[in-house]
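What follows are several structures.
Any read-out appearing in this document is the output of simple, stated calculations on the displayed coordinates, not a laboratory observation. Remember, predicted model here, so these are calculated numbers, not experimental data. Cβ atoms are built from the backbone, for glycine too; each structure is taken alone.
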Structure 1
Amino acid sequence: MKQYPRVAVVILNWNGRFFLEKFLPSVYNSSYPNTEFVLGDNASTDDSISFVEDNYPSIRVIRNTENLGFAGGYNAILEQVEADYYVLLNSDVEVTESWIEPVIDYLESHPQVAAAQPKIKAYHAKAQFEHAGAAGGYLDGFGYPFCRGRLFDVVEEDQGQYDDNREVFWASGAALFIRSAVWKEAAGFDADFFAHMEEIDLCWRLKRMGYGVAYVGAATVYHVGGGTLSTSNPKKTYLNFRNNLVMLQKNLPFFQACWIIFLRMWLDLLALFKFLADGKPRDAWAVSRSHQHFFLYFFRNARKRRAYASPENKKGRYSKSIIWAFYMNKIRNFRELEGDNFK
């Protein structure tokens, strides 16, 4: 008789009654036989907790006393969950019936892979990949993340071109599968990130520890995206720019970090001017604030740098610039990037 590892599907909630009511039925009807469903709440002020307790009494509810963000919120909740695998699932995700099995089967047969994601498609345009994850995450030579199936704001249609399984650089936090033992070994997310890029930082840490990160094309979920912060929110701009710089500081070799961060400051300045030219002064100010915060907490974040005994797993690194490829070479499809440019 097949033994099924214990899987905890953990949804972090903050005032998400609408999404819980809409998407919990699909999650709750998942076919995987050894699953615990957990709702972690970040001090919601709506009636989302009472909704879950009244309608899904078997779902375990764990409350945080304050809003700790995506990163800190999950760290606090997962300290109280025991399972072989954690699945960190956004509340604005609709899942398919057998979305868990292919990913767990892949992880069980690849013991050196620590984390994985399913195929992530857009809920409102189900033929397309979704911005936050698509068919697996990559990182270019200057620390800019992108996805197979999504380059900047250009999203591909799913025509079966990414139905494979493969190692990538990072897995999306919208539907992140991770071994619980490795989560604890890596100390979870960096809580100072609050939200955005914390999963990329975690996956980079896993890669530096010698583990792999994978995409499993046989499993599919549908993500709304922007459920907490819309893509045009200046707070999201601030978090993305700030966290990206901190991630580079923490994970790159020292001298490489120095010159890449120096270059990124100038590239960020160009982004600031573009926001101004586009009539988005609040986003421009968010870029400036991100730099101020980076320098204010420079030494604090420097103390987070760690050396690991294992050689870094660099699969999923794009050696060139995705900005140059996109804006100068007019590349709009991930498959045009493939070749010798990936490690």
Structure 2
Amino acid sequence: MRFGPVPLSEAEGAILAHSQPLERGRLRKGRVLGPEDVAQLAAAGLGEVTVARMDPGDVHEDVAAARLAAALVPDPERAGLTVGRAATGRVNLHATAPGVAEIDAARIDAVNGVHPMITVATVPRWQRTAARTMVATVKIISYAVPEDALARAEAMGRNAMRLRAVTLSHVELIQTAVPGTEEDGAKGQTAIGARLDRLGVALAPVHVVPHETGPLARALAASEAEAILVLTGSATSDIADVAPEAVRRAGGSVHHFGMPVDPGNLLFLGDLRGRPVIGLPGCARAPALNGADWVMERILCGVEVSPRDIAGMGVGGLLKEVPQRGRPREG
């Protein structure tokens, strides 16, 4: 692509690089100049105009953006995404339903390394989405890009993103109360209910049991929910503490305890007869984002969360402090 000022006599067929005011209205940048446009520019007193002119083998910005978006998401319906119309070298991709965004970061990085004028920006990996949330935008920065560069970007970015929609629709929150307290479970139920509502997931009625292994194990074993959340009245301090031990006594297993996300350190993750069990940290009673949100959202969308996945959450895991914490980071 060639870029720069040209005499009006050579401007026809070129792409206007900058919007130009006229006696009536304006010609917007990106317009392919026709004879009438050139005549209007001359009438406005211009002798030359800055344009972009495509070379053989160049692809127009809108065509390039549409092609790259189609490579990133070849089957939009199956991917749970909508692919917008190309305009000014841009195509936006939106989620069709609540879920989490599955982004192949390596593929997106490869695309963005092909040519500086070919770009894709996305939300963070596994970010929660609502219907119509913008998940990515493809932007061709210049008015045209070389065909060979575009073809490489298409190949490198194929199938790089999709929406993982919610797969579990019925969740139960079991809370424990420490003797001598007046915990009725309302605060935890409200906070967790609001989180689940954003994903369109139903929460079973309030269920509070004593903070003891036996009663909690019986409640876990009796639950018919597709996923079980546990919020204890006293913080879980070890993988052998009351709540993890109750999961095991109910016939389940505990895969992981602790996470490098703050707030959210005291999370545990387990399984009970094929159903996920998430031991929530106490900060989940507050509406602020915490590490449990990242785990819970993925699991409700059918995404496996391994101990290695949790270990990888540390970078970016220093979240906003929750004022209600009993032990702030800096006290």
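Match the computed value -7500 of helix-only ellipticity at 222 nm (-39500 (n - 2.57) for each DSSP H run of 4 or more, over all residues; to 500) to one of the structures 1, 2, and report its label. Answer by label: 2.
Going by mean count of other Cβ atoms within 10 Å over residues 24-31, which of structures 1, 2 comes out largest? Going through 1, 2 one by one, mean count of other Cβ atoms within 10 Å over residues 24-31 is largest in 1. Given that Rg/Rh (Cα atoms, Kirkwood Rh), derived from a single structure, equals 1.18, which label among 1, 2 identifies that structure? Only structure 2 yields this read-out. Looking at FRET efficiency 1/(1 + (r/R0)^6) of positions 32 and 304 (r between Cβ atoms, R0 = 35 Å, to 0.05) over structures 1, 2, structure 1 comes out largest. Identify the structure, out of 1, 2, from whose coordinates mean count of other Cβ atoms within 10 Å over residues 144-151 was calculated to give 22.5. Source structure for this number: 1.
If relative contact order in percent (Cα under 8 Å, 6 or more apart) is calculated from each of 1, 2, which structure is the one that comes out at 18? The correct label is 1. When FRET efficiency 1/(1 + (r/R0)^6) of positions 112 and 128 (r between Cβ atoms, R0 = 25 Å, to 0.05) is calculated for each of 1, 2, the greatest value falls to 2.
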